[in-house]
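All of the numbers you see were taken from the coordinates with simple rules; none came from a lab. Values in this document were obtained by computation on a predicted structure and should not be read as measured data. Cβ atoms are built from the backbone, for glycine too; each structure is taken alone.
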Structure 1
């Protein structure tokens, strides 16, 4: 809910992603203007529960892939899909900024059910996702990060 230039951070992410994708879904929280889905299979599984929700949604709705981002990356490149290429692939240093084939939905469901490692890095190892150097990506972690980007 942090605000940058008069808008919540998530609004900046949505504005950057919308022209790059066929549909946009917010996972794990309600958002007033977007389709939202809950984590799958349940809340409390960290980022992989959110990714599983997105992959499950994509597979059920005929999408080939999911482009993911955290809501704290307000200055995303406008050509992510092209730069990341065919997935699975993620931005070096930003493992949640990634592209994932929707076909991985059942694989991730099994991983969440059977593995104690629910880390994104563990999932990357399972999928052998490629790291792609996108250069520096602005990531808002603390209030002072907002001040350096603000109005």
Structure 2
């Protein structure tokens, strides 16, 4: 079993830890070379210039979906030239009344080598397969929607 880790660092900047009077801003280190400034989502008082856990979840899902799609496309001998996505995480209350990411929408746009194309049904089937095999998607219990975008200008 693989062990994949990050390091998270937070330091209190106020004299005391009082409810709603402290910063959630922190740093997440991925490996030795990637550092990300993270905070709460802006709706919860976080700095909008920093990432937040909800965006990180959407990014993880989008990235996993793309890598799974590319693996399946390579097996199918689809000459994928580009892949872009806009992932949107939605906050709300789950079935138990708890705040959660209730849905993540993916908006993938796939480009192929000149002269190659697939019809909308084939594309839909490949994205659904990618979703079924994506490790992150299999780890989520709430809704993920894949809204295939044919025109990259609409992302």
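Using relative contact order in percent (Cα under 8 Å, 6 or more apart) for the comparison, can you identify which of 1, 2 gives the largest number? Please list the in-between numbers first.
Details: 1: 24; 2: 17.
Of structures 1, 2, the maximum of relative contact order in percent (Cα under 8 Å, 6 or more apart) occurs in 1.
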Check your understanding: A value of 5.6 was derived for distance in nm of label points 7 Å out along Cα→Cβ at positions 17 and 113; which structure in 1, 2 was it taken from?
Key -> 2
Revision key, fill the gap. When mean count of other Cβ atoms within 10 Å over residues 1-8 is calculated for structures 1, 2, the one with the largest value is 1
**Study point:** Answer label among 1, 2 for the case where FRET efficiency 1/(1 + (r/R0)^6) of positions 57 and 121 (r between Cβ atoms, R0 = 25 Å, to 0.05), calculated from the coordinates, equals 0.60
**Key:** 1
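Can you say which of 1, 2 returns 46, 32, 30 when Cα extents along the principal axes in Å is computed?
1
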**Study point:** Test item: distance in nm of label points 7 Å out along Cα→Cβ at positions 25 and 97 calculated as 3.6, pick one of 1, 2
**Key:** 2
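In terms of distance in nm of label points 7 Å out along Cα→Cβ at positions 65 and 137, which of structures 1, 2 is highest? Display every interim value, and only then the final one.
Numbers: 1: 1.4; 2: 0.7.
Largest one: structure 1.
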